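Values quoted throughout were computed directly from the atomic coordinates according to the rules given, and no laboratory measurement underlies them. Everything numeric here is computed off the predicted structure, so don't read it as measured data.
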Structure I
């Protein structure tokens with residue numbers, strides 16, 4: 001155990017899904033952020049998953065999957081809807097036209 005071994009460390013980007021070479025990395029990151037906000041809102045309201053499911057109009061098992069980060073198969077639009085049902089205002093702003101492709105970004109206040 002006395003040997004000094006060097007470990008190579010690579011600095012990642014701000015998107016772990018891009019670092020893992022997911023083709024849909026930007027979408028996955030946004031969905032992850034929304035799922036995290038859903039989990040935080042449910043916890044802040046001290047709701048059970050059953051109560052959250054009733055409020056959100058989805059099955060408890062789906063609440064469980066979303067709050068555990070298993071959101072594949074759930075659209076961004078649906079996640080935005082769930083965030084709004086939990087009391088958050090959701091605002092979508094379309095900016096001016098640019099010469100490059102636009103970007104989609106989430107901001108939480």
Structure II
């Protein structure tokens with residue numbers, strides 16, 4: 001579901017990327033892949049550009065959108081939902097707009 005944060009199902013990368021933020025439209029639910037943005041710890045993010053890499057509260061933990069790492073991944077790499085971030089839609093879309101169109 002768009003704007004849901006999912007637990008990273010890949011144990012090998014889960015420490016670096018604990019969660020994945022689904023940004024793909026729900027209208028495209030039959031694809032075998034899903035476009036996601038990795039959610040990383042603030043320590044891994046360094047000093048992020050806040051509008052490109054906003055911090056979001058996910059299941060009681062502050063995580064940062066690693067927007068530059070936007071990718072389509074197999075749906076099998078997506079674990080269970082841990083948070084609904086639809087209330088952060090405008091923040092998420094602003095980061096994606098900055099990445100894609102520079103505004």
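So helix-only ellipticity at 222 nm (-39500 (n - 2.57) for each DSSP H run of 4 or more, over all residues; to 500), computed for just one structure, reads -13500; which one of I, II is that?
I
State the single structure among I, II that was used to calculate relative contact order in percent (Cα under 8 Å, 6 or more apart), giving 24.
This figure was derived from I.
Could you figure out which one of I, II the value 13.5 for Kirkwood radius over Cα pairs in Å was computed from?
Only one of I, II returns 13.5 for Kirkwood radius over Cα pairs in Å, namely II.
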